[in-house]
Structure I
Amino acid sequence: MTEEKVVLLDEAGRAIGSQDKATVHHASTPLHLAISSYVFDRQGRVLLTQRAHSKATWPGVWTNSCCGHPLPGEALPDAVRRRLSDELGVIAEQVDLVLPAFRYRAEMPAGIVENELCPVYRVTWDGVPEPNPAEVAAYEWVEWPDVAAWPGLSPWCLLQLDALAELGPAPGDWPIGDPNLLPPAALTP
């Protein structure tokens, strides 16, 4: 089995190499490429997930539907689909870019750092998730206006909620993000 690699970035968002996912997160985590997604059902509820308690970063913390890292050379919508399938058994057809240039840095109390350029996607899907217990401890469908009050959300989710609020109150009406604003490493040739 080969190690899953993450794409390392320079400050301009250009790929400068890759590193094993298992070794990239530590006290001086390099800037790298990631993806985040928010899954909405036809009633407009969003799927929140609790990270598995065995995860190295933010174990047991509630967050958006799914996060992950694109593999070197993988298109970001494909990475969203892969991670949703792997983590939740969700087969996503429509994957819409909503925040092409989201970036954050967050540090856990133990000193592990997340440092990511992390475009955010909206997905619409109806069904019953089948969580992978190595990734997801629990899930809840939540009314969108109630998400901000959910206790103990991940630091990236809180920052994303602020940015998403600027797009408007109705997730179904959010404009599609400009793909030209994606980090250069995420642009497909």
Structure II
Amino acid sequence: MRKIIYYVHSSLDGHIDGPGGAFDWTLLGPELAAYSDSLQERADTFLYGRVVWEMMAGYWPHAESISDDPHDLAFAPVWRRTPKIVFSRTLEQPEGNVRVIGGDLAEEVTTLKLSPGKDLLLMGGSTLPAALTDLGLIDEYHIVVHPVVLGGGKPLFLQGKDRLNLQFVESRSFDARTVLLRYERPAG
């Protein structure tokens, strides 16, 4: 069965973006970029909620004309060629290798997990991850904590319906700046 890997950046005070949606505080040094690349290699499909999709779709198709960052230049073609699924009830079908799913979340995601292929990489956001967490459908949590206190914004974990106990798997630092916290949902 395919796994859903939730990969997200967080501030020290537990926010995935700052007030007003600011996302200018993340820094991918070479070590963190390599780790991010290794997660992308495990997956053959990227998953997004509508809000994160709109942010990604506004940047990655044209990243080479906006940025000269080595990670951006390497990831842009990967992003364009990798199939993407956006979960939304309001988004019109975008162009390219993107599929919009607006039906029953539990049924649709279970079908995806049972289909052949590599893992599914859920990048960022809090609403879709919270819904998938409540349904018990996220297998791994890869949380990268950045040395910034944002003082507001979207919380990493939205209030779930139940308590969430995770199993610690690993922690490590990248580029003498960020810390990865990796957890799995316990079996059973």
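State the single structure among I, II that was used to calculate distance in nm of label points 7 Å out along Cα→Cβ at positions 71 and 95, giving 1.3. Only one of I, II returns 1.3 for distance in nm of label points 7 Å out along Cα→Cβ at positions 71 and 95, namely I. Can you spot which of I, II the value -8500 was calculated from, given it is helix-only ellipticity at 222 nm (-39500 (n - 2.57) for each DSSP H run of 4 or more, over all residues; to 500)? Clearly, the read-out refers to II. With respect to relative contact order in percent (Cα under 8 Å, 6 or more apart), the largest value across structures I, II is given by II.
No value in this document is a laboratory result; all are computed from the given coordinates. These numbers were taken from a predicted model, which means no experiment stands behind them. Cβ atoms are built from the backbone, for glycine too; each structure is taken alone.
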